[in-house]
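A.B. asks: Input: structures, listed below.
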Structure I
Amino acid sequence: MQINPRQQLLDIWQAISRHSFEGGEWDWGEWGGRSSVADAERLLCLMYPATEIPDFRLDDPDTTQRDVQTALKGAGGRVEIPAKLVRILAEFMRTYTAEDKRPSFAGGYYFEACDPDEELTEEQRQLGVVDSFSMSITLCLATLGFLKVYQGKTRRGEVRTLIEDLRAATETRLTAAMVSLLRSFTVNVFDPDEPQGRVLCGMLGEGRISERVVAARFQRRFEALRATIVESLVLGVDIADRLKDENLLFECGWAWSLVEDSPPVDTTDPIGPQPAGVARPTPYLHFTVVALDGIQDLFSDRTLTLGLLTPEQLRLAEALRLRWEITQQYWSGIARFADTAWPLEDIPWRTTGQRLESEYFSLSVASILVHDLVRRRATDDDLTRTVAVMERLAERGRIISRMTGEDRAVALHVPGLRLPLQGSSDTGPPMQWTVADFSAQLLKRSIQLCALSRNMSSHDRLLMLAERILDHVWKRRIRDGEGVGLWDNVQAVYPDVPARQGPLSWNVTERVVECMVAGRRLYAQPPIRSAELAAHASSLLSEATHLLGNEHLEPTSSQDTSRALALRSVEVRLSRAREIADRQPGTAVALTMEVLRELDSLALARHTASWGG
């Protein structure tokens with residue numbers, strides 16, 4: 001299935017309009033207001049493309065595209081839609097503001113009890129989660145950018161007043177989300193002889209190198225990064241002292257929520273009281289990837305160009321950026337620890353903290369590696385090896401291959417990977433978090449890698465892989481009942497799995513929207529330049545230019561207008577071919593071939609006329 005971001009996004013928007021705008025008014029439905037994560041994902045399905053893709057803008061009614069209006073006709077006209085979005089966003093901000101006026105990042109119904117016979121307490125469901133912190137950053141930045149433009153386009157007094165209130169609430173929520181991510185970051189230090197250390201050494205040494213040798217190599221490889229963490233981050237006294245011991249191993253990243261005993265972050269913004277942390281200081285790969293995705297939006301070109309951050313938020317963003325870079329360097333180094341065989345290539349990945357193994361963890365590590373490859377413009381060798389990992393993950397996840405009887409790979413999709421949330425049992429039954437977006441995440445990373453690759457072979461492999469994954473993902477849209485055209489109907493591709501229960505998956509739907517935005521970025525950049533085609537184009541242009549000059553030497557009568565028009569057409573096409581020869585040599589070759597064909601026709605006609613005379 002070809003990646004067609006514009007049409008596929010329009011199809012998704014049309015489905016959202018049909019589902020969420022009942023009679024032209026927004027309807028949160030039965031599950032609305034019960035998880036800040038789900039509701040933020042739902043809003044981002046509209047707000048993310050509307051602020052990232054110029055043709056999908058909704059903040060200026062005068063520039064709204066006709067096909068966008070048609071897709072969202074259930075929401076109203078082009079003038080009504082932005083005003084409705086302001087009211088919907090304001091309602092979201094009010095719903096997720098606690099009684100003590102602090103923004104709420106409640107996981108809600110996304111939290112599950114590990115034991116299905118037990119019921120979570122309301123206190124547990126109100127706990128914040130990294131997915132909500134990260135999604136809130138992206139949603140708040142999209143909202144602030146939207147308001148910045150729309151405020152100058154509307155003259156309605158009540159809407160302008162609501163915009164001011166919404167801006168204040170959004171800025172407060174953005175600051176609170178940034179503070180929460182700072183308090184969720186953790187560094188876990190452990191001895192090579194501890195269970196965690198043995199798991200890590202086993203992965204890095206692949207069973208062929210002793211733990212002592214692996215620990216020595218680890219010390220050398222991460223010596224500079226260890227020093228950066230010690231010198232640049234505020235850590236607990238115990239952690240800082242242990243981290244200075246070069247004989248110990250460490251991991252860094254994000255826990256699932258605020259880390260226990262994490263001190264409040266000093267800020268001048270009125271974000272309300274900062275709640276106590278509950279999560280054990282253990283990084284989770286899933287939550288680390290989610291945090292990295294949100295943090296990078298803080299220093300995107302759009303955020304900086306529009307000046308969306310206040311001075312206080314810029315200070316917090318710099319602190320998060322440091323952790324963003326440290327985390328990428330660490331996990332990229334772990335993924336590529338050995339020069340011969342990468343630990344990442346040994347699928348499935350095993351986690352040290354939760355002591356689980358899954359293809360999803362391999363995808364999470366690969367996702368962090370993709371972040372790092374994009375940041376440092378990776379070598380072709382790194383890209384080529386990462387492409388092979390993506391292809392193997394698609395194969396092992398039964399996305400591009402047939403599911404066999406009682407295949408364990410089905411658990412990646414239904415029910416998904418279940419992550420026990422360490423520390424959650426302090427306030428009730430032990431909790432877990434389920435992630436079932438393996439296919440959509442793999443599609444997103446494949447498209448991002450494809451956009452990064454300037455190697456034609458790797459680019460083509462990634463594009464073909466992404467198209468095959470999209471074919472799988474697109475078949476999983478809901479075909480009847482609530483949420484037609486949205487996700488996730490896994491039974492459509494795996495008929496033997498149980499039928500879908502509960503609400504539609506805004507998690508998977510939002511991830512697919514992200515894929516479409518990434519696809520648009522892929523096609524918006526120039527195509528890969530072929531040196532061979534460029535040389536071929538240069539040779540053809542040289543010949544065509546010479547033959548055109550030769551043709552101009554021939555006499556032209558005032559009555560021979562067809563020849564004059566033909567020569568003018570040749571000049572225009574030849575000029576265009578010269579203009580694009582460097583960046584689009586293939587197109588230049590095609591244009592020049594047409595020019596040569598036309599010049600030969602003129603020469604043949606002249607020769608025939610002369611011979612006939």
Structure II
Amino acid sequence: MNESSQTEYSHIIPRFTLRLAIILTIIAAVPWLLATLTAPSSSVYIGAQFSSDDQMVYSAWMYQAMQGQFFFDNRFAIEQQPGLTVHLYFWLLGTISMVVKGAGAPFALVLVNNLARLAFTFLFVILLGRFVRKLDLPIYVAKTGMILATFGGGLGFMVWEAFGRLTPKQNFVSGMLEQRLPVDVWQPEVFVFSSSLVNGLFMVSLCLILTALTQVWEAQKSWRAVPLGAGAMFLLMNIHSYDVLIIAFTLFAFAVIQLCQKSLNKAWAIRALVIGLGAIPPALWFMNVLQTDQVFQARAATLTYSGTFRQLLFGILPLVLLGLVSFQNQEDKSPKRWLAPAGILIVLIGLLLGATGYDPEKSYFLSADLWALAFVALVAPLFFAPRDPKWQLLAAWGCVGLIIPYFPQLFQRKLAMGLVIPWGFLAAYGFQWLTAQIPMGKTTSEEGIRIRRNVISGVLFVLCCASSVFWFQRELLYIRHNITSTTVQPVFLPSDVNDISRELAKIPGRKIVIARPGIPGRTDENPWTEPYLPDLNPVFSGFAGAYSFAGHWSETPKYDERRYIAEGIFRPLDPAQIDQFLRDSQATHLVQPIPELFPDLPAGDLSQIGRVLYEGRSYRLIEVDRNRLEN
């Protein structure tokens with residue numbers, strides 16, 4: 001690139017990056033602002049429409065930080081814990097929340113969490129532009145790739161569903177996926193746009209992934225890039241440790257290709273290794289907590305199988321198909337130029353066929369040896385692909401991203417983080433080559449060629465980004481119908497939640513709170529009905545810092561058993577049985593739905609359990625008389 005072109009590049013990309021950052025941040029802010037402005041009087045906005053139970057886990061950590069704690073414990077378990085968990089992101093947000101906690105914990109936590117989500121959404125695009133500039137990608141690839149990485153998705157829009165991971169629709173996509181949904185419908189961390197809508201933790205993690213990879217690239221010049229890169233790895237290991245594996249496997253694949261092509265710079269490799277060492281201190285602390293905290297052990301052992309390979313591939317299929325075009329070796333004019341795309345395609349077809357009949361809820365898709373074989377098979381074709389290092393880094397990231405979510409460990413589904421990013425840029429490379437092959441008339445002007453390419457690009461964006469439109473629409477529908485993706489939490493909680501949270505905050509010491517488990521209101525005929533009985537168990541852990549007995553399917557040990565006990569406490573059972581449930585649960589407080597407001601809900605008499613601390617419109621807070629149970 002000559003000096004004038006470099007000057008033009010240095011102006012165009014930053015300006016484009018800023019505009020894209022502003023656009024994405026504004027779009028990501030709309031659902032939150034709409035929910036805040038339209039919330040019914042005296043209701044409590046839960047803070048997120050998607051995975052609201054997970055958001056309560058984050059809020060529980062923020063709440064502890066807001067109370068001045070640095071070390072956290074799990075508020076969704078009643079077992080004794082050493083309280084060794086450190087999460088710097090939520091510690092920072094909770095500390096900031098101290099400024100506005102006078103307005104109430106629910107307001108403070110929701111406000112700071114959403115502001116952080118938007119801040120890191122904006123920062124992500126800025127860092128993406130920096131990544132593009134450091135790699136010195138061609139202008140068209142840079143701009144198109146940034147759009148596809150930010151808004152891209154797959155074929156989920158063809159079988160879209162508002163809830164769950166299955167579809168009754170009958171078409172080509174649902175048939176290929178055996179009635180399951182592609183990941184661009186239900187797994188937000190794979191994509192930038194959905195992450196920006198629903199989860200600030202995902203956005204800060206994506207920022208750190210980009211920073212680490214950018215600094216590794218810059219480390220080929222000098223050691224100056226190492227401290228920031230090591231710092232990014234340190235933070236990433238602390239706040240979203242699984243993502244460190246994505247970077248490690250990506251750089252390993254990239255280094256192997258460079259080594260095989262005898263172009264690996266040893267000094268660069270050493271600096272990259274030092275950057276990676278930044279993850280060691282938090283990794284050691286992680287292992288210490290894992291060995292000493294039994295609740296943390298149970299949480300870490302939660303099964304999170306990835307969806308089928310078909311669900312993953314169809315979730316980014318347009319980008320992958322376009323991206324494979326870029327794997328051709330354009331320096332070779334013979335048919336051998338297509339060896340790399342053909343090799344990748346054969347492996348993908350093999351994995352697609354292997355996923356037939358596989359149940360992602362019961363087992364790993366690949367054993368360790370088959371996973372290693374698939375990893376090698378996806379990376380090996382890169383040896384026959386273009387030798388441009390910046391393209392090779394993106395290709396290594398993309399190929400590793402396709403197989404690492406099937407790494408046979410309990411946390412495998414979490415390893416799909418940000419997969420859309422490399423394939424967005426690879427698709428831009430492929431699309432650039434394809435548009436260059438479109439025949440143009442001899443009289444076609446440069447302006448005419450540009451217009452045609454822009455029109456074709458527009459069609460590409462519509463196809464690749466349609467699922468993002470559906471994500472945005474779904475967020476608005478959740479708000480309109482007052483239901484979250486869990487189906488048992490509403491977007492707007494009853495006003496009693498705020499009052500009960502304040503009452504609980506006044507009570508010193510450890511509080512174990514049990515609310516009656518939630519009951520969905522939706523049916524197949526009317527899927528948008530708000531919950532009949534909201535599940536407030538995770539809410540009081542998140543907004544009041546209480547310990548919940550049955551609060552979260554993955555955070556609470558033996559969740560199904562404990563949910564049964566929690567439900568039994570409120571049912572019209574023998575008093576002796578209820579007393580036994582209370583002993584087993586160690587409950588100090590109950591949140592009882594007012595029976596008259598829920599006539600279809602069988603309810604027992606809890607008047608002898610203890611004294612009523614708060615009587616609201618929909619719920620009452622009861623302090624359990626533990627002395628009576630012990631006599």
Structure III
Amino acid sequence: MATLKGLAGHILRVNLTTGDIAKEATPVEIFAEYIGGRGVGAYLLFKELKPHTDPLGPDNKLIFLTGPVEGTLAPGSNKMTVTFRSPLTGTYSFSLCGGHLAPELKFAGYDGIIIEGKASHPVYLFIDDDKVELRDASHLWGKLTHATEDAIRTELRDKSIRIACIGPAGERLCRFACIQSDYHREFGRGGAGAVMGAKNLKAIAIRGTNGIEVADPASLEALVEKCYEILANNPKAQARRRYGTPELVDSTNAMGYWGTRNFTTGYFEAAEKLSGSSMEKNIFVGHLSCYACPIACGKVSYVKYGPYAGTKIEGPEFESTGLLGANCGVDDLGALVKAVEICDLYGLDTMSAGAVVSLAMECYEKGVLTKQDTGGIDLRFGQGEALVAILEKIAQREGLGDLLAEGSKRAAEKLGVPELAMQVKGQEFATYEPRGLKGMGLTYAISPKGAHHMIAPTMGPETAGNGSKRLEYKGKAALVREMQLLMAIVDSLALCSSMRFALGLKEQVELYKAVTGRDIDENKALILAEKIVNVERLFNWREGFDRKQDTLPPRMLEEPMPSGPSQGQVVELEAMLDEYYDLMGWDRQGYPTRGKLEELGLVGLL
């Protein structure tokens with residue numbers, strides 16, 4: 001294929017060991033076969049990374065990629081993907097970040113950045129259109145994320161520069177450290193911040209002044225107008241605009257699948273205090289939007305009273321509210337906002353951070369940990385001040401925090417209670433309790449990056465109508481497969497998932513055609529998605545992952561939900577897993593059959 005409109009035309013390859021920076025032509029053929037973003041990242045990581053590469057060694061890579069629609073008028077076209085081998089799980093991993101970073105990279109003339117090697121001292125990468133250089137960052141090492149962004153913008157004399165950086169958690173190689181961007185946006189899951197820290201790369205700063213050429217501007221404008229009209233009349237989109245993602249608190253809790261007190265149950269008695277309406281009344285003071293977003297789900301929160309008065313953040317998002325709030329038994333909005341601020345400033349994934357704290361809280365209540373172990377912190381569930389205190393220790397790897405910075409799986413194993421870690425393949429659960437949402441249990445189990453809800457977000461279909469389908473396991477394999485393929489397309493186009501309110505598969509294909517000029521139908525898009533999912537599976541198989549790791553903690557499989565609307569439920573995983581493998585064309589150990597690989601044209605990867 002000669003060309004695809006919408007692409008900037010080049011990818012940067014940066015070798016931190018040698019200091020070499022190469023400007024390579026964007027591999028159009030690969031973008032044609034894997035769409036962009038997540039898909040292209042999966043392919044490149046599989047091809048370029050040697051098997052069993054140390055996730056924190058210099059040979060691991062950080063592959064930052066945009067999608068074909070970034071930098072256009074396409075609604076929600078603001079996601080950048082980073083792909084890497086995770087230090088938390090050892091699996092293939094990717095993470096997405098919204099905001100303005102991805103379009104800025106396209107405006108600078110690049111579809112992606114491949115980071116290799118390790119610098120001899122702290123550096124940051126400055127991309128200024130055609131001028132690209134590595135700069136000394138010794139004076140930035142140790143700074144919090146916000147201070148780092150401020151310092152770089154001052155140094156470069158441009159407040160509009162877009163930045164991705166790590167905080168002290170990434171520098172200290174916390175295995176779930178994230179990469180922050182534009183103060184409050186994150187590449188959150190899997191420990192990309194630790195990989196960046198291991199490479200001595202403090203930040204990436206981008207200034208772009210170019211435009212993006214699309215194939216059919218008139219068709220693109222018509223799609224944009226259609227999307228805006230749909231969103232303006234969509235009650236769910238309007239709730240998201242008003243409350244942000246915490247609009248999900250009430251329904252999730254009411255149906256009994258909101259992870260509470262380290263997933264011992266799925267119903268939090270004090271959920272109303274953490275609801276979107278409570279936040280609107282008590283802490284919301286403004287709204288923020290990512291690039292090209294008509295929803296503006298970002299909320300500015302400010303604590304007016306109490307010990308955390310004066311704390312100001314963007315958020316909290318629903319997942320942060322669930323993992324740092326309900327799952328720790330904390331119903332104090334002030335403490336929740338402070339906890340999110342600590343994660344933002346130090347560069348911690350709020351989801352894994354909340355989950356590992358809830359693990360420590362359960363260990364404390366069971367006597368596995370004592371006050372001597374916690375450094376005097378009364379680490380019971382529901383203690384907001386304890387949540388704040390232990391997060392600071394995790395971020396700085398002090399005392400018990402040093403162990404917890406290794407993630408739930410490693411920490412629980414060290415403490416002799418591996419069954420208490422609510423994780424899959426080493427990555428902690430999202431906030432959804434799978435005993436009350438059976439399809440989500442399968443999603444967690446088969447996710448290539450460890451437990452993650454957005455691999456196949458079954459929440460909407462499972463809770464449609466009166467919500468009773470959420471407790472059925474039959475038919476969930478087909479639903480998970482369907483949602484997994486649809487999300488592979490969304491993530492590879494690099495669209496915000498909230499755009500699914502208005503852009504179904506049909507509209508996404510139309511959008512792709514309007515931007516790139518390539519005419520594909522919905523069936524072809526699903527075939528490309530299937531290729532992406534299978535390449536992800538092949539990477540993990542090469543690293544030693546198979547059916548044995550596609551599982552859930554014993555609590556989910558053997559202990560009936562003790563209370564709430566999902567009382568008495570367990571996850572019937574094995575039956576769902578067999579059906580899922582059959583539908584995917586994989587054998588009983590979860591390996592893609594040769595027939596499936598031939599069908600998808602992937603035999604040559606082996």
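A.B. asks: Any idea which of I, II, III comes out highest on mean count of other Cβ atoms within 10 Å over residues 37-44?
C.D. replies: Sorting by mean count of other Cβ atoms within 10 Å over residues 37-44 in descending order puts III first.
A.B. asks: Right, here's the next one. Assuming 17.4 is mean projected area of the Cα convex hull in nm², for residues 245-476 alone as calculated from a single structure, say which of I, II, III it is.
C.D. replies: Values: I: 16.1; II: 17.4; III: 12.8.
Answer by label: II.
A.B. asks: To continue, here is another question. Assuming 33, 28, 25 is semi-axes √(5λ) of the Cα gyration tensor in Å as calculated from a single structure, say which of I, II, III it is.
C.D. replies: On the way: I: 49, 32, 24; II: 47, 25, 24; III: 33, 28, 25.
The structure behind it is III.
Read the figures in this text as sums done on the coordinates, not as results from a lab. Model, not experiment: these values are computed from the prediction. Cβ atoms are built from the backbone, for glycine too; each structure is taken alone.
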